[in-house]
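Computed from the coordinates by the stated procedures, all read-outs in this text should not be read as laboratory data. Model, not experiment: these values are computed from the prediction. Cβ atoms are built from the backbone, for glycine too; each structure is taken alone.
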Structure P
Amino acid sequence: MSEKRQVYLIYGFLESGKTQFINFTTSQDYFKQEEPTLILQCEEGMEEYDEAELKALNTTVETIEEYEEFNPQTLLAMEAKHNPDRIIIEYNGMWSAKDIETRLPDNWEIRQQITIVDGVTFETYVANMRSLFADMIRNSEMIIMNRCHDVDKLNGYKRTIMSLNQSIEVVFENEEGEIDLPLTDEDLPYDLKADPVVIKPEDYGIFYLDVWDNPDRYAGKRFNIQTLVMKEPSLPKNFFVAGRPAMTCCADDLVFMGLICKSREAKHLENKDTVDMITTVVKEYRSDYGGEGPVLYAETVTKIPPMKDPVVNMV
């Protein structure tokens, strides 16, 4: 048995389907093992665990009812009691997930973090509990949205989710299983057949997310776009970062949605300049990205007056 305890964190609000997901996962052949598993249940909904089935899987459930009890001392006591090889945490959706790692023992190693979402209540939770939801999404490698009935809204849901975590894998499901959700050119608010494609200031957030999600769709096309300039010292003198600040959660939670841009005019630009560009998108490897990504090759870069509101509102 390894010294590190492997931890799987399952986030989601009450009745989102966390227990159902854990029940299903633990019963699958790929997840079964002889060593003991401990499930920490931090809130109880309508779905329950089958004690007989869990016993057959060498799995035990412990309940933590109060946020203050979710601390290294309590968790180490449960570890000593059950000596599990791995731990599955069904986290309480009303508890902050921002500092989750500081509340785990040092020898507990997070292996995977997944958020489960009910498609029926998604908009309500985003509107009323966005900060809590945002912390779950930022921590997770995957989000599974079940009970998806209104397929027409799913592309918008995906953009909202990816504004919080660009690298997250998004899975939509209905009663029949996973939904294949291709985003077509017609779903976008700009015409990708135009030359250049005009990206209106209010559409920058959609452009930014989709060019990362579908870089091949944009590669080789010319765009007219207005952005702010961010001078990054680590870049060569003929490069800068073109982008806009985005509000993904609240006014105090801004991220810069930026793309690396190559231009002969870069040396004449100052930090926070506002520019209007004609640029081509090229998909290429950049160490700054840690892999392949969209790079802007600007034909023209013209300084323009500051935008009235440069912040992209993704809320």
Structure Q
Amino acid sequence: MNFTLKQLRYVEATGRLGSIANAAIELNISQSSITAAIGALENQIGFDLFVRTPAKGISVTPAGQETLNLIRSFITQSRQFEAEVSAIGGDSTGSVRIACYATAAPSFLPPILKNFKSHYPNTSIKFLEGNMETIMAFLNSGEADLAFTYEETLEERQLFTPLFTAPPYALIPLDDPLAQQTSVSLVELADRPMIMLDLPRTKEYFNAMFEQSGLKPNIVHSTRSTEIVRALVLGGHGYSLLNICPPDYGTGNTPFRVVPLRNPVKSPVFGIITRSDTRQPAIVKAFINQCIELKGAGVFEEITAKYKTP
């Protein structure tokens, strides 16, 4: 077969975005170039990758889906090759593509990025944000080199590098008497109005905490946004439970408090997930090693110390 990496990227973008027009916009090229690339590849492999439907766009055929998976794997390996070749000669260059659990990012990413850029100033970092399910999709599709998330999301053919435990804590309005305590129990919280962070796996985790204690939370509001959670707590509409506390929560004159949970509850482990079937570029390995060094220096323990039970 005779096809170029550029053609494969055109085809991959079309399959991922579900539209030739959208792929053309992302890649900043003409739709005719993408159509030509798809046609050339289909002619060589002898079957259709996409079904074209007038006024409805395109859909991927079963054989096309398998081909797209192979193309994505090949593109990932080509990026790694480019990154490692660019690092030859001693200068650490290239890019690191990070999928990150969005609600946790403000807490731990700043010290990581500051430390990494001080050692590798010629690198670039691309962020892909989402919930625990979407960031794993980024990793599995080859769009991300690594994912920052919880160990419980680990799948087959993946490796986990632990960084810190993330005990849950209560975010309580300042005018609630519980905000003056050094810790709080689930029994004390159960009857109070709760604002639930309703993200995949997150809601199930917090509900399970109550169920294991024979309790049921009094959920009055549900949202997928941590900013809305914060706003509702600020407004005195209830308390919330979260993991990994942003550095500005409960500091200064903010009208809410971060209060550790007193009950013996399961604290999930947060860290880095990579694919075990993929050889990482040198710069990605360096990034992970920097994170491990920060863990050894106690940087992440400092982040979580303020909401651990005294």
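In terms of mean count of other Cβ atoms within 10 Å over residues 157-164, which of structures P, Q is highest? Walk me through the numbers before you get to the answer.
Values: P: 21.1; Q: 16.2.
When mean count of other Cβ atoms within 10 Å over residues 157-164 is calculated for P, Q, structure P comes out on top.
Work out distance in nm of label points 7 Å out along Cα→Cβ at positions 21 and 69 for each of structures P, Q, then name the structure with the largest result. Spell out each step's value before the answer.
Details: P: 2.3; Q: 3.1.
Of structures P, Q, the maximum of distance in nm of label points 7 Å out along Cα→Cβ at positions 21 and 69 occurs in Q.
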### Query
Given a computed value of 14.6 for mean count of other Cβ atoms within 10 Å over residues 221-228, which structure among P, Q does it belong to?
Q
### Message
Quick check for you: by distance in nm of label points 7 Å out along Cα→Cβ at positions 133 and 149, which of P, Q is greatest?
### Response
P
### Task
For relative contact order in percent (Cα under 8 Å, 6 or more apart), the calculated result is 21, so let me know which of P, Q that is.
Q
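Given 47, 27, 10 as the derived value for Cα extents along the principal axes in Å, for residues 245-284 alone, which of the supplied structures P, Q does it correspond to? Intermediate values should be presented prior to the final figure.
Working: P: 36, 26, 15; Q: 47, 27, 10.
The correct label is Q.
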## Note on the structure
One of P, Q was used to calculate Rg/Rh (Cα atoms, Kirkwood Rh), for residues 213-268 alone, yielding 0.96; that structure is Q
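Can you say which of P, Q returns -6000 when helix-only ellipticity at 222 nm (-39500 (n - 2.57) for each DSSP H run of 4 or more, over all residues; to 500) is computed?
P
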### Query
P, Q: which one has mean count of other Cβ atoms within 10 Å over residues 37-44, as calculated, at 20.4?
P
